[in-house]
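Below you'll find the structures, each written out as structure tokens.
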Structure 1
């Protein structure tokens, strides 16, 4: 009877039941014509998968709280420094107008708030640790993806390096993350969403500096928006990383050879 038929497997990439050296996309009800040319179906070394899981586990357990912490600190400091930046610009303009005047002596510049001065070192330390955790996890995931035969536009190392190159760092890290899963994989949409939130937060954060020339309220608004976008990243990232690791485990782990057996 039809009611006794076993449930169909979830949508995803599975070894091609036609026997080709590729994986075919199962949409939840039927096979499609979409093929992904994985290399030979050899399993990824257990140690490599373990390294990936350890690095991504640290990113989720430690990096996400650090991301939230540094985002909140940055937003708070932008608001606290708003009056300082405004006073600094006014001081600069006033002294610039007097340059060349006989007997001119520059006035004392405004002093940065004590809170901002005290938070410089902790903020730097948190940011460095966060970057190390993120890029280590990225490199491990990219390495596994490469061993699975996924087509990559950047090597795992270059995927890390491009984060530090101005202008290209707005696009190439996104490509490095997308290449961790096959083309057409649903996780790619999540990667784009997280990246747009991240870039948007950076742009809005930069705009908070000229906003200080207008009003503290505008600085507070831009800082809150930047913080909100970073919190979106912090919310998406754990499930995104878990999904990538789960896909790699399914493709190259102990169960990687028999993914289509239930079909």
Structure 2
């Protein structure tokens, strides 16, 4: 039988070792979480509480889990970008390169955004060039960039703007309602997003709205924080998309939202 003193020392040594091991394990556990933020922009990303959170979120789960837990939350787009720039979150969903050039953009995108200027079906407005927008009222969502010419016109004050805020509910739905009610003249939005949103609102896109200008599409990305972790995650994203495209997983996820592969 071992002396009590020896048993007591062994117990303390074991406890101390356990504490040290827990401390060493904590950073590793934290590294196994991927924090993602965006505002709701279906079918790309939506409400974390919904069953279908958008195909980009589904792709993140498919690529990174179970080894890495994906934690997705909704915030305004401005807040999401600021948090990613500061490294407070690991990634944002739906970014274009020129609006967040300091973030890490992987090679594999999440598709192309075909931005359109939407008007109510009975609108008499005819688009000739960006200057033909002067004097009109355009609906914009807080923190969004559109395309350089339109962004510059908005910044110049040559058009009136109505800004739809995250704090006032669903800014996309509010913008669509305002357009339908003729409270704004035009609303710039990606074609796929507008189609999905109007369908969800039980509206007839073709009957209620018309496209006045169709801008050249731009690549959308899951963009990662500019740090070592973000760079590793971006590389893992690229490898994951390649695998899902090859094994049919990408097509299966996109089919849930009625979408084809963007390549």
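When distance in nm of label points 7 Å out along Cα→Cβ at positions 139 and 243 is computed across structures 1, 2, the figure 4.1 traces back to 2.
With helix-only ellipticity at 222 nm (-39500 (n - 2.57) for each DSSP H run of 4 or more, over all residues; to 500) coming out at -21000, pick the structure among 1, 2 it was computed from. Among 1, 2, the structure yielding -21000 for helix-only ellipticity at 222 nm (-39500 (n - 2.57) for each DSSP H run of 4 or more, over all residues; to 500) is 1.
Looking at structures 1, 2, which one was distance in nm of label points 7 Å out along Cα→Cβ at positions 51 and 163 calculated from, given that it came out as 1.7? Intermediate results must be reported in sequence, preceding the final value.
Details: 1: 1.7; 2: 3.8.
Derived from 1, not from the others.
Determine which structure produced the value 1.9 for distance in nm of label points 7 Å out along Cα→Cβ at positions 99 and 203, calculated from the coordinates; the candidates are 1, 2. Label of the source structure: 2.
No value in this document is a laboratory result; all are computed from the given coordinates. These figures come from a predicted structure and were not determined experimentally. Cβ atoms are built from the backbone, for glycine too; each structure is taken alone.
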